[in-house]
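Following are the structures in question.
Throughout, read-outs are computed from the coordinates displayed, never taken from laboratory work. This one's a predicted model, so the numbers in the text were calculated from it and none came from an experiment. Cβ atoms are built from the backbone, for glycine too; each structure is taken alone.
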Structure I
């Protein structure tokens, strides 16, 4: 049975929460249907909402990467032009990117990324 993107992503979130509770990650609900229609879309665009941004972000340094963006797809899903552009931009800024077709592939790719050595931490912290 093929899971929807939603089902696969929810399964991955559950997997991360259960097996990697120390990993900082979050969803980026860019593709969610919006109540309020065009007015809400304009407001979100003014606030910096960007079409094509990946579904999840792992805020975990690994190897030479500052973090990883993960785009969920069904087993037959394809990237939109906006998603392809965003992933290329993220890579050019030093982020690792993953396009995962289904839960099993996502779990394997995330486990692989999290197994890499932690990147060297930078000196100092940002003051608020």
Structure II
């Protein structure tokens, strides 16, 4: 995958995550006992989301193979704080809602009125 595509996806997702965090912090009541929006990790939420988006455009069918064979070996320079596959999967749960918001509300294609679903793949 081209370096410009990887950088573009990450920057777009990172800008979205920063705006989302600012929006959430402005609207939630302060609570000293509440945890952070995302669990503490070396991998930023925007990196988790970018890797998930890149997986769907990679052609791999199994995320574990994609992460261990492609991300860990070839994309480590783009994501320097990578964690083990098991820890990454644990962290993906916290990025599910922001990823759904990003893909469904902010990066959905334009609706033309014509839809096609192919389940024969």
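For the set I, II, ranking by relative contact order in percent (Cα under 8 Å, 6 or more apart) places II highest.
From I, II, which structure was distance in nm of label points 7 Å out along Cα→Cβ at positions 88 and 104 = 3.2 calculated on? Structure I accounts for this read-out.
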